[in-house]
Structure 1
C-alpha cells in the first residue's frame with residue numbers, strides 16, 4: 001500500500017486519466033468551434049457530442065479521486081485554492097521562464113495572463129471560503145441558541 005505522502009499507482013493513473021479526458025473535452029470543443037466556423041456543422045456536432053462524453057468520463061475519475069462523502073463545499077474551495085495558488089506561484093512562472101529562454105513571446109504573454117487570472121481565481125475562492133466560514137459561525141450560534149432553548153423547555157417540562 002502507498003504511504004500517505006506517495007499516492008498509489010491507481011491514484012496517479014486516475015489523475016492522468018482525468019487530465020487526458022479533460023484535455024480531450026476542451027480540444028474537441030475547440031475543434032467543434034473551428035468546424036462550425038468553417039460551415040461544417042455536422043462535424044462540429046460529432047465533436048460536441050464526444051466532448052460531452054469526455055466530461056462524463058472525467059467526472060467518473062473525479063468521483064474516485066474526490067469521493068462525494070469526503071467532499072464539502074469548504075473542502076472543494078480549499079482544493080481549488082491550492083490548485084490555483086500552485087498555478088500562479090509555481091507552474092506558470094516556470095513555464096514563463098522557459099518560454100523567455102526560448103524567445104516565445106506569445107507564450108510569455110499567455111503565461112503572464114494565466115498567472116494574473118490564476119491569482120484572481122485563488123483570491124475569489126479564498127473570499128468565498130472566508131464568507132462561508134463566517135456564515136457557518138453565525139449559524140452555529142443560532143443553532144446553539146435553539147438547542148439551549150429546547151433544553152430549557154425540556155428541563156421545565158421535566159421539572160413540572
Structure 2
C-alpha cells in the first residue's frame with residue numbers, strides 16, 4: 001500500500017501518487033467545466049468534458065489500484081485510511097493553507113479553508129462512527145458464527161458416535 005509514514009518511499013510510489021492526484025483533479029475540473037458549459041447552453045461541449053472526465057477517473061482508479069491493492073484493502077482499512085486523511089486535512093493541511101492565505105490577505109481563501117477544516121472534522125467523525133458501528137457488527141457476527149460452528153461440531157460428534 002501507499003507509504004503513509006515518514007519513511008523514504010520509492011520514486012514510483014511518489015509518481016503514482018502524483019499521477020493519481022493529477023487524474024483526480026482533471027476529473028473534477030472537467031466536471032466543473034461541463035457544468036459551466038451546460039449553464040452557457042453549450043450542451044455539446046459539456047458532453048465532451050463529461051466523456052473525458054469519465055476517462056480521467058478510470059486512469060485515477062488504475063493508479064490507486066497500485067497504491068492500495070484491493071487484496072489488502074478491507075472496509076475497515078479503508079475507513080482507517082479515510083480517517084487518517086481527513087484528520088490530516090483539518091489538523092495540518094488546511095490550517096497551514098489558511099495561515100498562508102491570512103499572510104497574503106486573501107479573505108476568500110481563508111473562508112474556504114475555514115469551511116474545509118470544519119467539513120473535514122465532520123467527515124473524520126462520520127468515518128470513525130461508521131468504523132465503530134462496523135466493528136460492533138463484526139463482533140456480533142463473530143459470535144453468531146461461533147454458535148453455528150459449535151452446533152455443527154456437536155452434530156458431527158454425534159454422527160461420529162453413532163457410526
### Summary
If you rank structures 1, 2 by distance in nm of label points 7 Å out along Cα→Cβ at positions 79 and 111, the highest one is 2
### Read-out distance in nm of label points 7 Å out along Cα→Cβ at positions 47 and 151, computed value 6.3, structure in 1, 2
1
### Message
Of the structures labelled 1, 2, one was used to calculate distance in nm of label points 7 Å out along Cα→Cβ at positions 103 and 127, giving 4.2. Name it.
### Response
1
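Any read-out appearing in this document is the output of simple, stated calculations on the displayed coordinates, not a laboratory observation. Values in this document were obtained by computation on a predicted structure and should not be read as measured data. Cβ atoms are built from the backbone, for glycine too; each structure is taken alone.
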